[in-house]
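S.K.: Heads up, there are several structures right after this.
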Structure 1
């Protein structure tokens with residue numbers, strides 16, 4: 001493990017509070033984990049042992065925390081053995097949870113218009129980040145989310161006006177609307193109220209409609225599958241905007257020992273291989289070098 005992370009990652013036996021199924025074989029898991037709830041920051045993840053039957057853990061991004069109530073929420077999709085076993089964990093079950101792990105998103109400094117872009121499994125860090133930003137009244141965050149499977153929430157027409165949106169794009173994440181944070185949804189699946197296209201195309205519509213002075217106050221925060229992150233990097237560069245990208249990679253140890261999640265990053269000394277788990281998962285978007293298959 002990277003010595004810089006010693007003393008900041010906790011091992012807890014968390015208790016399942018709820019494990020609710022959503023459309024698209026997705027689940028929202030809430031566990032009681034006081035140390036993780038108190039220390040987690042947007043962009044962090046936890047390494048969860050899904051069942052006593054399966055020694056290998058699964059990395060999952062933190063979606064929401066309540067330090068006072070000591071709970072943490074995760075969004076996951078049931079796709080393999082580990083998540084199938086996890087989906088069977090009912091209230092009262094106990095799970096071994098290691099976290100928080102990784103470098104979180106950093107403050108945008110004096111930039112007042114954070115643009116959050118989340119796609120699919122990249123939605124949880126954006127919800128967590130939005131939760132933190134809503135307590136800073138000087139900021140005007142805007143969130144766009146994309147999915148080709150049903151969203152893990154029941155969308156509704158937003159009560160918050162966003163004049164920069166195309167006609168008919170009114171679907172939002174209700175939780176964000178209730179927080180007073182405008183959000184809009186994108187999909188190629190034809191969902192009502194959603195932008196018909198990629199989430200980065202929707203983000204480009206919003207950026208195009210801003211004045212130069214407004215765009216100068218934007219920093220992009222993104223998380224999602226690699227093609228979406230590559231498009232987000234291109235989007236940021238085309239508008240001359242800074243970005244922070246939370247990468248998704250397969251992991252074995254998740255604490256920096258195996259280097260199985262390494263990616264190429266530009267550094268002042270030239271390209272270097274960095275571990276997504278502890279050197280990331282959040283990197284300066286302009287520094288990420290994608291491989292030919294990514």
Structure 2
């Protein structure tokens with residue numbers, strides 16, 4: 001008697017988050033039919049593309065909006081997307097009854113790009129991971145599973161991603177178990193939705209008209225290894241800041257708004273309703 005073939009999965013993903021999730025799909029009995037991913041210049045850690053090469057998994061780097069793969073390569077029983085940069089077009093989604101995406105926020109809050117960074121900038125005390133059904137609208141589909149985590153006052157954006165490397169596969173595992181048991185995904189409350197766009201390095205300029213707490217949050221959200229928040233000294237030199245604290249010393253020492261001066265081996269900057277101390281920074285020549 002012929003052994004029944006495994007159900008198949010088209011997996012779209014990038015980076016450590018995707019690499020940690022791929023074995024979860026396999027654990028649930030799926031054969032990875034094809035992987036859609038991106039190339040990387042980071043050679044310090046194993047990439048999803050390198051894993052595919054090692055394991056002989058068919059993969060490609062195409063943007064499917066250009067329709068560069070044949071339908072036979074795309075069709076599978078399950079579609080999973082984890083940290084994939086391209087929006088999967090409708091014609092691809094139409095091939096699947098089960099199509100899941102993992103998103104780094106507690107949807108419907110923080111739809112869009114780099115939600116964990118925006119959450120820290122906005123002073124949130126919690127975030128999480130949502131596994132939801134994909135449809136033709138970004139981060140809009142019904143929710144299968146959510147995992148919540150706390151954001152501490154010292155968490156950086158990179159810290160949250162490090163925690164996500166554990167939580168993403170756990171969230172996907174729970175979602176696949178639910179789907180296998182006949183769970184019906186829950187529609188999002190779209191009236192509660194918020195959306196934040198892609199961040200670029202030039203958006204890291206520090207606005208000293210903000211309060212000390214807002215500026216500290218802004219800085220830690222983008223701290224190394226992210227591009228970092230930055231400002232300029234009076235001599236024109238760029239100062240990239242990785243860590244800052246609200247100044248709690250003698251109020252007579254506070255510089256005027258936007259003025260930065262040396263202080264205890266670091267820098268003291270005047271801002272709205274107080275000042276901040278830069279304690280971890282890089283001063284460019």
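Laboratory data are not the source of any read-out in this text; all were calculated from the coordinates shown. None of these values were measured; they are calculated from a predicted model. Cβ atoms are built from the backbone, for glycine too; each structure is taken alone.
S.K.: To which of 1, 2 does the computed value 1.06 (Cα Rg over 2.2 N^0.38 Å, for residues 144-191 alone) belong?
M.R.: 1
S.K.: Work out distance in nm of label points 7 Å out along Cα→Cβ at positions 8 and 176 for each of structures 1, 2, then name the structure with the largest result.
M.R.: Answer by largest value of distance in nm of label points 7 Å out along Cα→Cβ at positions 8 and 176: 1.
S.K.: Quick check on the output: 0.95 is FRET efficiency 1/(1 + (r/R0)^6) of positions 56 and 248 (r between Cβ atoms, R0 = 30 Å, to 0.05), derived from one of 1, 2. Which one produced it?
M.R.: Source structure for this number: 1.
S.K.: To continue, here is another question. With Rg and Dmax of the Cα atoms in Å coming out at 18.4, 56, pick the structure among 1, 2 it was computed from.
M.R.: That value comes from structure 1.
S.K.: Assign the value 14, calculated as relative contact order in percent (Cα under 8 Å, 6 or more apart), to the correct structure from 1, 2.
M.R.: 2
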